[in-house]
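Derivation of every value follows stated rules applied to the coordinates shown; laboratory data play no part. This one's a predicted model, so the numbers in the text were calculated from it and none came from an experiment. Cβ atoms are built from the backbone, for glycine too; each structure is taken alone.
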Structure 1
Amino acid sequence: MSAGTRRQLRPTDVKRLNRSYRRGTEKRLALILESVTGPYNVGSLFRTAAAFGADRLWLAGNATPPTNPKVQKTALGTDRLVEWEEAVPALEAVRAAKEDGYTVIAVELTEDAVPLHQARLNRDVCLVLGGEDHGCSPAVLAAVDEVVYIPQVGRVGSFNVGVAGAIVLAEARRQEWAAAGAPSAP
């Protein structure tokens, strides 16, 4: 197809494409937001979690709940599509995720962190994202199974937590779909 004839997919074609990816998705994804207080970040993470089919989201520490009007503005109702628990202690959320069969992986820069593209995410994973100012707490870092980081080449020190969450969720699904043989193009 030449660039001159390229067009956006019709809504029915988008639904068909999404259905084919859903059929190729078996691994469970979850998030723990440890003290993520920015309402637009929380809303963005709910929306991204729903888009990638995350099963559950724990709001740990003093994370802003989706009942906040500013969260709702960004989440666009996606808090109804992802099961979530409000105001649980961070270590309790990590423990609950492990008991539910998830491998719990923090997204943080630590001495033993693995680059995201080398991490094994093609399994049931619960990703922990720390607060905007301080990241994951030392207690959470000690409790998780693994730690990953997102490599960067620019001169910016870190990603916004909503962007970081989107990157790691996308990579987890990409690994799963690549292993299963991604659906064909529309």
Structure 2
Amino acid sequence: MKLIIGLGNPGEKYKLNRHNIGFLAIDYLINEFNARKISSSFKGELFKASNYMFLKPTTYMNLSGESAVLVKNYYKIDNEDIVVIHDDIDLKLGALKFKRGGSHGGHNGLKSLDQHIGNDYYRVRIGVGRPERKDEVVKYVLSNFTDEEMKCMQSLFPKIKSAIEDIKNAPSKYSQKEC
């Protein structure tokens, strides 16, 4: 069983934010895999389809690890079977990178996961670009994608689905530098 975790913030206010690209990708995957909701416990919404579980933590981003550890422990899922989908401001808009392990790089959602489950899980890093000034990062990641940017993001979702189905080979097969 693979656990796919999308990082984001709950609520309509954040739905189309750059920081919520993990939730947007999970919504796509839930639909594509025809997953059904099995629980609203675990501080998140949990869906299941065949060999995959999809988790959308209902905590805020910086508490995502609280939800992940509950599901991981309850279903006895090893870190090698966990894939986390998240935004990355250090990558150009539309870039995709896949890796296992590593640092949180200042990402509060990853920091929370690392504290609760360790850092040896797979990551799907989705580039959302970076603002020109460092003091604008929070405002930037909490801003919505433009229509054009959203088309770029949506074009990544089928590739992410393929990568998840072949996660061990994803870094060499599915990475890209931009849309």
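Comparing 1, 2, where is volume of the Cα convex hull per residue in Å³, for residues 86-141 alone highest?
Working: 1: 98; 2: 69.
Top value of volume of the Cα convex hull per residue in Å³, for residues 86-141 alone goes to structure 1.
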Looking at percent of Cα pairs over 24 Å apart, point out which structure of 1, 2 has the largest value. 1
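Among the shown structures 1, 2, from which was the value 25.5 of mean count of other Cβ atoms within 10 Å over residues 30-37 calculated? Mind dumping the intermediate values first?
Working: 1: 25.5; 2: 13.9.
Derived from the structure labelled 1.
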Upon calculation of FRET efficiency 1/(1 + (r/R0)^6) of positions 62 and 166 (r between Cβ atoms, R0 = 30 Å, to 0.05) from the atomic coordinates, which of the structures 1, 2 produces 0.85? 1
